[in-house]
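Colleague: There are structures below to look over.
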Structure 1
Amino acid sequence: MYFTDRGIEELVSRRGDEQVSVEWLGDRLQVFVDAHPEFEVAIDRLATWLARDDEDEE
């Protein structure tokens, strides 16, 4: 496990049973970037990766 995986594991353990919309996720990511602009590039890359994830399944 990488050090950064701890946050992911916490997310899954605390909220893993919830269902969320992509719109909700986008809103939460925007709130995060507004509060932490130094992570804008990383969040943008994550959002782009998530948006295009199904393109590799062809």
Structure 2
Amino acid sequence: MAKQLKITWSKSFIGCPETQRKTIRSLGFRKMQQTLLKEDTPQLRGQLNKVSHLVTVEEID
């Protein structure tokens, strides 16, 4: 079974570049402090690397 990632949007993107705003939205976030469960893929890891200062990530087996 693939690993799951628990991703929480923890900091505002006010003052961030538009590309980072679009990345947060493309991950599926709608509001602050929202938590999503996603499958661990290289594409997702790349997106999370771009906005790592705005989100917190936990690995779930």
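Colleague: Consider the structures 1, 2: one of them gives 32, 27, 25 for Cα extents along the principal axes in Å as calculated from the coordinates. Say which.
Modeller: Comparing all candidates, it corresponds to 1.
Colleague: Here distance in nm of label points 7 Å out along Cα→Cβ at positions 13 and 29 was calculated and came to 0.7; which of the structures 1, 2 was it taken from?
Modeller: 2
Colleague: Have a look at 1, 2 and say which one yields -20500 for helix-only ellipticity at 222 nm (-39500 (n - 2.57) for each DSSP H run of 4 or more, over all residues; to 500), as calculated.
Modeller: Traced to structure 1.
Colleague: Which one of 1, 2 has mean count of other Cβ atoms within 10 Å over residues 5-12, as calculated from the coordinates, equal to 10.1?
Modeller: Going through each structure in turn, the value belongs to 1.
No lab work stands behind these numbers, since they all come straight from the coordinates. From a predicted model like this one, the values you see are computed outputs, not experimental measurements. Cβ atoms are built from the backbone, for glycine too; each structure is taken alone.
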